[in-house]
Structure I
Amino acid sequence: MKLGIVGAGKVGCACLLAAVTRRSAREIVLVNRTRKIAEAVVTDIRYGVPLGRNIDLIDGNYEQLKGAGVVIITSGINEKSGNAIDRNDTDGRLRLLDENAAIYRDIIPKVAEAARDAVLLVVTDPPDPLADLARLSVGGTRILSAGTFLDSLRFRVHLGKHFGVDPAYVEAQVLGEHGTSQVFLWSSAQVGGVPLDVLLRRRSEKLGEVRPFVEKAVRYANITIIEGNNASQYGIGIVAARVAEMVLGDERAAIPIGSFQKGFGVTLSLPSVVGRNGVVEVLEPELSENERQELEESAEQLRKALARATRMKFRFRGETYKSDASRRACYFRYG
């Protein structure tokens, strides 16, 4: 079992640490534009490996991704660097798309060429349109967006906190975009198998009172974290490692995760069965009329973002380039 991680920034390092701690793979390769950084990170973490099952850690180049079953891609600017931390900005993470799309146009073909049989897991924000750009770039179908898996866990955590229950016993999902238009499935949420509306009635509470508080906490969790620690990294690191395990182990686990949905025309998150080839089946959830409308609105926001990204000129650090070669020169100049 071989796992690749591209990008040794804060999120990439969190993915690596989580994968090593969880023993997600027997061999893990970390690739970074500046090889020296990857070498330092791998060396640091390698000193803790003897405390668990042996793992081969490699700081490598793209060619060393050959044979990987999963490649997690984290390269790009984050929310703070890209000024995407305004709760009043409806674009949210989509504000990062232009710059990160330029980076993806450079690295995705290299990853796909080296790891021909791998499932690509896009973690870079915004992951949904970037997964679509990766799919269009290399013509692959085994491309996942980390999507709303983390958002769903955050939803469970905040519901667990409200009801005084271990989140492991809360069933609740967020679908659609990993971003401001995400859709909360209140109609099917349960605690210990008991529907939420039943629990709320017993507690003399109204959904309209609980919902705004919980949704705000989940929708802007990344910004809250960034305000205190400059980057949101550890939760997504654990989630990415867990998704890699599902693929490498052919677990056929059912989770909300992003993949291309032909009916919507874009990558977005729906409950899906994840195995060796990525998403092997999409499970159509029962939605209320309001939830169905919100999901369509979320898809429309993603369609607009993807349309803009596919027709844009190469932009990087606020400058426009007419060719990939000139943009790439800028990329290597600024990183």
Structure II
Amino acid sequence: MGRVRHTVLGLGVAVALAMLAYLVIDVEASWSYALDLRSRQLAALVVVGAAIGASSLVFQTIAGSRILTPGVMGFDALYVFIQTVIVFTLGPTALQLMGIPERFLLNTGLLALFGLILFRWLFRAHSRNLFVLVLVGIVIGALFSSLATLASRMLSPDDYLTLQTVLFASFNTVNLQLLLVTAAVTSVGLVALVPMLRSLDVVDLGRDAALGLGLDYHRAVTRALLLVTLLVATATALVGPMLFLGLLVANLTRQVVPTHRHTILVPAAAAVGVICTVGGQLIVTHVFALNTTLSVIVNLVGGLYFLLLLLKAVRL
């Protein structure tokens, strides 16, 4: 238990150092301007990292798998499909005419609806069958990706470039109003998870064991899925898709924090998520000079990690 405390303390220190570094490294303009701009970007990084980290770890517990996350189950592919359909049917000006708040609400609502329907159907029909869940996730992701690709190929070059600016997760031009709304929703979602953390320890044992111990399994899973869907949908609608961020964060958390207690794992996952997003954006800014995006790096590293986890699962 002492090792766990030291690890959690170390994560807290790492979060503080990463945030401080993001604010003060290579400030060349006026400090007031730099801090105002960077503090807004930092807030978005913290919100997204905490939301994706905590929700992905909870989702893995419900699914009974260390290789499944909402992103792998088709969330990000649906986001891409929604943006492509908007541009294809209404034109690129629709994204500007719709306004950022309206687009945010549309994306959040559709993603949340999709998540609730998909997750409830999957876990009711197939319980925690890993191979069925992986197969369904791959099929759904491939379906949305194929439809989005088909629609994008019929766009003009200018329309296609407009679409691409929306599809890559960006923390450089976050709308302050939407950031405040997302931060509030994320805070409410994370606080609402706190009373459920001990029951998630029982859910992690499996459906039969949880029912045998007297847990209302259906209710616990439904409430957890509702919060997971809300957190993932708002984070994705704010900055765009980062497919493998949740997978990377959740599995790193389980490796560095040797415990099965969700009262420790979930806050640790939020901290690791913040470290990954803030640290990753530092690398994008100061190593790659903004010639790439955080989502590209996360998907590259996370994709390789996902393949390793799949190969390990097959061997087992």
Comparing structures I, II by distance in nm of label points 7 Å out along Cα→Cβ at positions 22 and 38, which one has the largest value?
I
Matching task: 1.5 is the computed value of distance in nm of label points 7 Å out along Cα→Cβ at positions 182 and 238. Pick the structure from I, II.
I
Relative contact order in percent (Cα under 8 Å, 6 or more apart) gets 19 when computed on, of labels I, II, structure I
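Going by distance in nm of label points 7 Å out along Cα→Cβ at positions 78 and 174, which of structures I, II comes out largest?
II
The value -27000 for helix-only ellipticity at 222 nm (-39500 (n - 2.57) for each DSSP H run of 4 or more, over all residues; to 500) was derived from one model only; which of I, II is it? Provide the component values of the computation, followed by the final result.
Details: I: -14000; II: -27000.
That value comes from structure II.
Match the computed value 2.1 of distance in nm of label points 7 Å out along Cα→Cβ at positions 158 and 246 to one of the structures I, II, and report its label.
Working: I: 2.1; II: 3.8.
So the calculation was done on I.
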Starting from the value 3, 16, 26, 22, 14, 9, 6, 2, 1: which structure in I, II was P(r) over Cα pairs in 5 Å bins from 0, in percent, for residues 62-141 alone calculated from?
I
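Each reported figure results from applying straightforward, stated rules to the coordinates on display, with no laboratory input. Nothing here was measured: the structure is a model prediction, and the numbers come from that model. Cβ atoms are built from the backbone, for glycine too; each structure is taken alone.
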